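Below you'll find the structures, each written out as structure tokens.
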Structure I
Amino acid sequence: MSGAFRSRRSSHAVRVRYADTDQAAVVHHAAYLAFLEAARIEHFRAHGFDYAAFEAATRTGLPVVELRVRYRSPARFDDALEVETSTAAVTRFSMWIEGTVRRGHVVLVESKVRLACVDMGTERPSRLPRELLDACLEPGWEL
């Protein structure tokens, strides 16, 4: 990452559904990815960036190109969880988003996802839009 910034943060509530659990009665590892993605989209929305409208208007997307997940402790059916989201790093064409899933003060999952900005017509890299950076970073950011 070049430049300096402070990330905006947000928290998104999730209630574990029965469908999110596996045969061992704990949340299936893949369900956490859905929790993290929903929280990421809500993080953008909470800070003024409508991802669906942006994608439709510009034909530009933010596909996941790298994902790191550390599972620390299981969640179970009907648990009330919080997913905290923030921006960890930014380049001209991609960004790293951190996500932490908690049940109370207990950290269950930590993640880092790299989103690349891509022109959906050409499938070529595109610059991250200023609107997204303004939504994710505190005022005064620079690349």
Structure II
Amino acid sequence: MKPTLVITGLPVRICHDLQTLLEQAISSALEDFPDEIPDSTTPAALTLNYRDPDYSATTGGYHPVEIRLERWDDGWHLRYVTDFAYVGQGWCTELAKELDFDFSIEEYTHSMMGEISPSEVNEWFDVWQQSFCCYAQMDAFTLTVTPD
């Protein structure tokens, strides 16, 4: 049975490509983790980590992305999307949140610009999701799914 991704009630529009990508990840997780994600009435959560294996602070690449999905009575809900990037130089380079859409607390931030206003969040998210979906279609990422 195809999982239901609930996209109503979000302050952003989820494009068809992202919806399909997330539903495929959920379906695979349900097959791969039957003991960790029991029947459809039990609350569950998945953390999806998309990584470019070649991404580094020195050579660049595609930013790592973490997506959290939670299953409630009516289906799977998108809780947050976080895009990471390397910051700093030399020995103090670290991976940090660059763009964060936390739908669970309605907080949206960019590392350089601070808080993204509710009136701008759809535009920011649309740019992010179009890029992310293109990179995913190019097989730029490996996906690791962790059930919670």
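Computed quantities for the displayed model
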{"quantity": "Comparison of I, II - label where FRET efficiency 1/(1 + (r/R0)^6) of positions 87 and 119 (r between Cβ atoms, R0 = 30 Å, to 0.05) is highest", "calculated": "I"}
{"quantity": "log10 I(q)/I(0) by the Debye sum over Cα atoms at q = 0.21, 0.26, 0.29, 0.34 Å⁻¹, for residues 55-94 alone from the coordinates reads -0.97, -1.13, -1.21, -1.26; which among I, II", "calculated": "I"}
{"quantity": "Which of I, II yields 4.8 [mean projected area of the Cα convex hull in nm², for residues 23-70 alone, calculated]", "calculated": "I"}
{"quantity": "Structure from which 3.2 was derived, distance in nm of label points 7 Å out along Cα→Cβ at positions 63 and 79, options I, II", "calculated": "I"}
{"quantity": "Value 20.2, calculated as mean count of other Cβ atoms within 10 Å over residues 39-46, assigned to which of I, II", "calculated": "I"}
{"quantity": "Per relative contact order in percent (Cα under 8 Å, 6 or more apart), the highest-valued of structures I, II", "calculated": "I"}
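Each reported figure results from applying straightforward, stated rules to the coordinates on display, with no laboratory input. Model, not experiment: these values are computed from the prediction. Cβ atoms are built from the backbone, for glycine too; each structure is taken alone.
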